[in-house]
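Chemist: Some structures are shown below for you to check.
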Structure 1
Amino acid sequence: MTVALLCLLGVVALAAFATEGAIGFGGTVLAASIGAQLVPLEVLLPAFVPLNIALSTWLLASGVREVAWRYLATHVAPAVAVGAAIGLALFHVQGKTVLSLVFGIFVVVLAALQLAKPAARPLGGVVRIGLLVLGGVAHGLFGTGGPMIVYVVRRQLPDKKAFRATLAVLWLVLNTALLVNFAGSSLYGREVAITGGVLAFAIVPGLVIGERLHRKLDPARFERVVWILLLVAGTALAVRSAINLA
C-alpha cells in the first residue's frame with residue numbers, strides 16, 4: 001500500500017469515527033462503503049472492528065447512565081442475538097453480494113419513507129422483531145447490519161444521549177463476536193495489522209470531533225441526520241454490491 005493510499009484511508013477512518021462519535025452509529029458502514037474502494041473488505045473490516053470496539057467502550061463509559069438497559073435486554077438483544085448467530089453461521093456462504101444488495105435497497109426504502117413522512121411511534125412487536133433479526137443476520141454476514149437495528153431503536157429512543165449510549169452497548173457485543181469470528185477465520189495478518197495501525201491514528205481526533213458535533217446537534221437536526229445517514233449508508237451498500245455483481 002502506498003503512502004497516498006494510507007493517507008486516504010486515514011481520512012475515511014476520521015470521518016467514520018467522527019460520525020459514530022456524533023450519533024452513535026455509521027462508522028462501520030462508512031468504512032465498509034468508502035474504505036472498501038481503497039483496500040479489500042476482508043482486510044478493512046478485521047482492521048476496523050477492534051478499533052470500533054474501543055470507540056464503543058469509550059461511548060459506553062461516558063454515557064453509561066443514559067443506557068436504556070431494560071429496553072435493550074428485553075426488546076432488542078434477544079432478536080439481534082438470534083439474527084447475529086444465523087449471520088455468523090452463514091459467514092462463508094456463497095451469494096453474499098446479492099444478499100447485501102437486497103439489504104442495501106431495503107435500508108434505502110426505510111430511510112426514504114422516514115424522511116418523507118416521519119413516524120415517531122415505536123414499531124409493533126412482529127415488525128420490530130423481524131427487523132432486529134434481519135439486522136443481526138446482516139451484521140453477522142457483512143459486519144454492517146446496524147442500519148436495520150438503528151431504524152428500530154431510533155423509533156423507541158428519541159433522546160440522543162440514550163440512543164447513542166444504548167447502541168454503544170449493542171455494537172460492543174456484536175463487534176466482539178465479529179472479532180472472534182475473524183480471528184477464527186485466520187483473517188489477521190500483516191496487511192490487516194498495517195491497516196489497523198493507520199486507522200488507529202484517527203480514533204482520538206475522530207472522537208473529539210464527534211463529541212463536539214453531538215453536543216451541537218439539536219433533537220430535530222439529530223433526527224434528520226440519523227435518517228439521512230441511513231439513506232446514504234443503504235445507497236452506498238447497494239451501489240457497491242451492484243458493482244461487484246456486474
Structure 2
Amino acid sequence: MVKILPRHIAIIMDGNGRWSKNQSKPRHLGHEAGLETLKNTIEAVAKRGIPHLTVFAFGVENWLRPDEEVNYLMGLFLRALNRDIERLHENEIRLRFIGNRAGLQADLIESMEEAERLTEQNHKMTLIVAFNYSGRWDLVQACQSLAEKVAENKLASSDINETLISQHLSTAAFPDPDLFIRTSGEQRLSNFLLWQLSYAELYFPEKYWPEFDEEELEKALDFYATRERRFGQISEQIGGILSSEPRVQASEGTE
C-alpha cells in the first residue's frame with residue numbers, strides 16, 4: 001500500500017526540561033537527551049526519503065531563560081555542530097541555518113558557515129536548523145528588503161504580493177512545510193514559521209521530545225496521510241490540485 005508522505009516536516013522539539021524534571025534529573029540532561037532524539041529523527045526522516053526537515057533549535061525568546069541555561073545551550077549547539085557535521089556530510093545531508101546571526105558568537109557563526117559550505121552539494125535531504133529564529137523577525141526582514149528595493153526604484157510597491165514576500169523570507173529556497181509537529185502536548189506555534197505554516201497539517205503528540213522515537217514519527221506520518229488538504233477549495237475540486245503537486249510516496253513495510 002502506498003502512503004503519501006510530506007515533502008517538508010517542521011518540528012518544535014518541546015519538553016526537554018519537563019522530561020528531565022519528571023525523571024528527577026538536571027535540565028541539561030534533558031537537552032542532551034533531546035539532542036540524541038534529534039539525531040535519530042534526522043536518520044528516520046532521511047530513510048523515508050522526505051526531502052526537507054526543519055527544526056526549531058533556539059528562538060529569540062529563549063534568550064530570556066536563565067543565563068546558565070542559555071550558555072549551556074549555546075555550548076551544546078556548538079559542540080554538537082563540530083562533532084556531528086561529518087556524519088551528516090557522509091550521509092549526504094545538506095545543512096542550512098535560518099535566523100538572525102547578528103549578535104551570535106564569532107566562533108559559532110564560523111562553524112555554522114563552515115558546515116553549510118561543507119554540505120552544500122549534498123542532496124539526500126536538507127536539514128534546516130532555525131537558530132536565533134523568530135517568525136516575526138523573518139517577516140520584518142523580508143519587508144525591510146522589499147522596502148529597500150522600492151526606495152531604490154527597483155520595485156513598485158504595487159508589485160509586492162505573497163510570492164514576493166515568500167521569496168524574501170529566510171526559507172525562500174525551500175517548499176513550505178506540509179506537516180508541523182510539536183511535542184509535549186503544547187498547541188501553539190510560538191513564533192515559528194508563521195507565514196510558512198499557513199496550510200501545514202498540525203500534529204501535537206503528548207510525549208516530550210526526548211521520548212519522540214521512530215514509532216511516534218510513524219504515527220505523525222499516518223496522521224498526515226489521512227488528511228484531505230483542500231487549500232481553501234472543496235473536496236470535489238482537490239483531486240486535480242493535489243495530483244499536480246509533487247509528493248513523496250513510500251510503500252508501507254519497506255522502510
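Since every read-out is calculated from the coordinates, none of them should be taken as a lab result. Bear in mind that the values here come from a model prediction, so they are computed numbers and not experimental data. Cβ atoms are built from the backbone, for glycine too; each structure is taken alone.
Chemist: Any idea which of 1, 2 comes out highest on distance in nm of label points 7 Å out along Cα→Cβ at positions 13 and 181?
Modeler: Across 1, 2, distance in nm of label points 7 Å out along Cα→Cβ at positions 13 and 181 peaks for 1.
Chemist: Also, quick follow-up: For which of the structures 1, 2 does the calculation of distance in nm of label points 7 Å out along Cα→Cβ at positions 45 and 197 return 2.5?
Modeler: Corresponding structure: 1.
Chemist: -26500 is what came out when helix-only ellipticity at 222 nm (-39500 (n - 2.57) for each DSSP H run of 4 or more, over all residues; to 500) was calculated for one structure; which of 1, 2 is it? Please list the in-between numbers first.
Modeler: On the way: 1: -26500; 2: -13500.
Derived from the structure labelled 1.
Chemist: Mean count of other Cβ atoms within 10 Å over residues 5-12 was computed and gave 23.4; which structure, 1, 2, did it come from?
Modeler: 2
Chemist: By the measure Rg/Rh (Cα atoms, Kirkwood Rh), tell me the structure among 1, 2 with the highest figure.
Modeler: 2
Chemist: Let me ask you something else. With relative contact order in percent (Cα under 8 Å, 6 or more apart) derived from the coordinates and found to be 31, which of 1, 2 does the value describe?
Modeler: Comparing all candidates, it corresponds to 2.
Chemist: Of the structures labelled 1, 2, which one yields 0.25 when FRET efficiency 1/(1 + (r/R0)^6) of positions 53 and 117 (r between Cβ atoms, R0 = 30 Å, to 0.05) is computed from its coordinates?
Modeler: Source structure: 1.
Chemist: Given a value of 20.4 for mean count of other Cβ atoms within 10 Å over residues 77-84, point me to the structure among 1, 2 it was derived from.
Modeler: The read-out comes from structure 1.
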